[in-house]
Structure P
Amino acid sequence: MVTLKDVAERAGVSPATVSYTLRGGKHVSKWTEERVRMAAHELGYATNMAARSLRYGKTGVIELVVRGLDVSTIYAKMVTHVKHVCAGRGYHSLVMQTEQDPQTLRDAVGEINRQSCDGMILDPCGMTADAIRKLSQNRPIVMLDDYSGAGIFDNILTPHRQMAYAATRHLIEAGCRRPMLVGASPDQLRRLAGGVTEPVKQRLDGYTQAMDEAGLAVEPSRMIDAEWRYFVGVDVGRELARGGRLDADGLVCCNDTLALGVIRGLADEGVRVPDDVKVIGSDGITMGEFTVPRLSTVELDMHGMIEQAVDMLVDRIDGSYDGDARQMTASFSLHCRESCGCGAASHA
């Protein structure tokens with residue numbers, strides 16, 4: 001079996017340096033890190049997780065808890081990035097889907113106390129940070145989109161308002177004067193409860209801001225209550241086309257999955273995108289690059305977001321940071337493609 005000593009000899013460094021580097025240590029030079037990782041790869045070295053657990057009292061595992069891969073394919077993209085970023089820090093990753101079930105979420109958070117993992121990246125799905133702290137006994141957790149303001153856990157926010165603003169403004173600049181928002185409405189805010197309403201509210205705010213700045217009327221009839229799912233989008237597209245409700249020249253969809261569904265539904269009823277109506281999504285899922293038409297989108301910097309999440313978590317796990325909860329906001333970029341009558345240009 002290949003050992004740390006073997007890797008150290010191949011890389012020309014000490015076994016301690018190899019161990020520190022493969023655990024994601026930050027205080028090594030780029031040259032040393034490259035030599036260590038190349039040597040480990042060439043020799044086929046794999047971290048012995050059982051030995052690590054016995055020696056350090058840690059599993060070497062980071063768990064990602066999300067609502068469900070069928071809710072939005074952005075979660076599938078997230079899983080891929082978590083796997084690669086964790087591996088780069090010397091950790092394995094596990095994924096758990098809660099299917100938005102409160103008991104499943106409670107069970108997932110409770111598992112961290114039984115040392116199933118060293119830390120967790122968690123979509124709280126409306127569960128309060130205080131409830132999560134009680135279940136987890138304040139073990140290392142990084143929250144995704146916790147809007148409670150509790151300041152208990154490190155937190156990374158999706159810039160929902162800015163992304164909706166960028167998408168709406170782009171359609172306006174592309175000539176739309178009656179853009180419709182799909183996936184957020186005042187009715188939807190009233191229907192939903194808890195922290196899950198905040199992304200919807202921010203999407204509404206971003207859309208409204210762009211419309212106001214352009215001097216365009218914001219009308220309730222142009223804000224559609226819809227879950228951010230593909231099959232919901234298909235139904236919305238069909239209903240808009242059939243019922244004559246498509247009093248719009250552009251559609252701002254709250255995520256790409258919803259946008260692709262809307263385009264499919266419109267096509268079923270003979271409405272052409274972008275000739276009859278322009279469509280833009282949000283998230284930046286890979287599938288959007290291969291659809292017909294290619295989907296214009298506001299892409300979330302998923303890799304950067306997950307790097308921040310894993311780094312904050314590892315800092316807590318290895319004890320290099322034990323301060324106040326930190327909060328960061330992910331970045332995004334606009335990708336203009338065929339669904340809004342654009343080419344393939346991209347704008348940060």
Structure Q
Amino acid sequence: MNAISLMRRHLKGAAAAALIAAAMLPMAAHAGPTLDKIKERGVIKVGVGTTPGFFTPDSNGRWQGFFVDFGRALAVTVFDDPDKVEFTNSSPQQRLPALQSGEFDILLSGVTETITRAFKLGFHFGPVVFYDGQGLLVRKDLGVAKGEDLDGATIGVQSGTTGELNIADFFRKTGKKFTPVTIEETSEFTKALDTGRVDALTQDSTDLAAKRTQLKSPDDYVLLPERLSKEPLAPAVRGGDDQWLEIVNWTVFATVQAEELGITKDNVDSFLTSDDPTIKRFLGVDPSLGEAIGLDPKFAYHIIKAVGNYGEIFERNVGKGTTLNFDRGYNQLWTKGGLIYSPPFR
């Protein structure tokens with residue numbers, strides 16, 4: 001091999017080594033466009049709905065609820081301040097176009113993750129934060145025990161939701177008939193059942209459970225036990241900004257990992273002296289992990305101090321003892337038979 005060939009081989013090897021080294025640099029070193037805009041604005045814009053327990057303003061106008069707490073957790077990750085977030089109510093018809101147009105940085109409005117929303121509309125979804133399913137809320141005096149018994153019934157469906165297709169598929173499969181009544185205004189949805197305009201309502205079962213409490217005589221209605229669909233509810237962001245998506249992902253995962261480790265809002269400080277290397281990395285006592293990903297090494301610690309772990313968020317807003325009184329069900333940790341799971345913080 002002559003001197004020129006040796007030189008070419010050396011240069012190729014050096015170039016390859018440089019490419020590998022560049023690939024190993026932390027991705028978070030360069031901020032994405034969404035985060036740049038958020039930091040310039042000084043607040044995260046979040047689209048939400050209006051369902052007690054999940055998202056609703058209190059008497060002072062301060063938003064509270066299950067999904068709201070994840071919005072505050074995200075503000076902690078970005079600003080170390082749970083109040084640097086702006087919540088705006090958006091209807092099912094408006095929320096996806098509003099996200100596409102940049103009106104929101106993220107939707108935390110109980111959006112169902114679907115393949116068409118991912119491919120056709122170009123949205124990215126964070127981790128599923130609530131596993132739900134479509135249900136049927138009916139008048140007790142109809143005497144029905146399951147969906148098939150509603151043959152010939154008039155059923156209210158909210159436009160702009162996955163429920164429209166799901167209920168049509170259900171009746172097509174069962175060979176029964178129904179008359180759909182499409183309702184756009186959220187405020188008119190329960191009113192249609194209260195006034196007898198429809199025999200039943202169909203929507204996510206959790207949302208129906210909340211709406212049942214808003215009816216004039218809640219005991220006159222029953223939520224049927226069957227579920228017509230899978231409704232994995234997840235944060236939604238615009239496609240094309242991987243860094244913002246990962247910030248959303250790991251903010252949610254931090255609340256889950258904390259519950260797995262037994263770390264709560266009240267006891268988190270006691271874990272700061274732990275010798276467990278996993279806990280030291282997670283809480284930022286060992287700052288190497290946070291530095292590697294370009295976030296405050298203590299971002300998970302600050303999240304837990306502000307809103308608690310996943311289980312605390314669930315129980316405080318929608319769990320036993322609340323108006324909704326939900327069981328954890330699929331929303332239990334994977335270690336307890338549920339589907340809630342966090343990848344490793346390492």
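Taking FRET efficiency 1/(1 + (r/R0)^6) of positions 290 and 330 (r between Cβ atoms, R0 = 30 Å, to 0.05) from the coordinates of each of P, Q, which one would give 0.45? It was calculated from structure Q. Comparing mean count of other Cβ atoms within 10 Å over residues 58-65 across structures P, Q, which is largest? When mean count of other Cβ atoms within 10 Å over residues 58-65 is computed for each of P, Q, structure P gives the biggest number.
For structures P, Q, calculate relative contact order in percent (Cα under 8 Å, 6 or more apart) and state which one comes out highest. Before the final figure, lay out each step's value.
Details: P: 15; Q: 21.
That would be structure Q.
Cα extents along the principal axes in Å was computed and gave 90, 52, 40; which structure, P, Q, did it come from? Derived from the structure labelled Q.
When percent of Cα pairs over 12 Å apart, for residues 202-257 alone is computed for each of P, Q, the one that comes out at 75 is Q.
So if we calculate distance in nm of label points 7 Å out along Cα→Cβ at positions 74 and 322 for every structure here (P, Q), which label has the highest result? Don't skip to the end; give the middle numbers.
On the way: P: 3.6; Q: 1.8.
Structure P gives the largest value of distance in nm of label points 7 Å out along Cα→Cβ at positions 74 and 322 among P, Q.
All of the numbers you see were taken from the coordinates with simple rules; none came from a lab. Everything numeric in this text was worked out from a predicted model, so none of it was measured. Cβ atoms are built from the backbone, for glycine too; each structure is taken alone.
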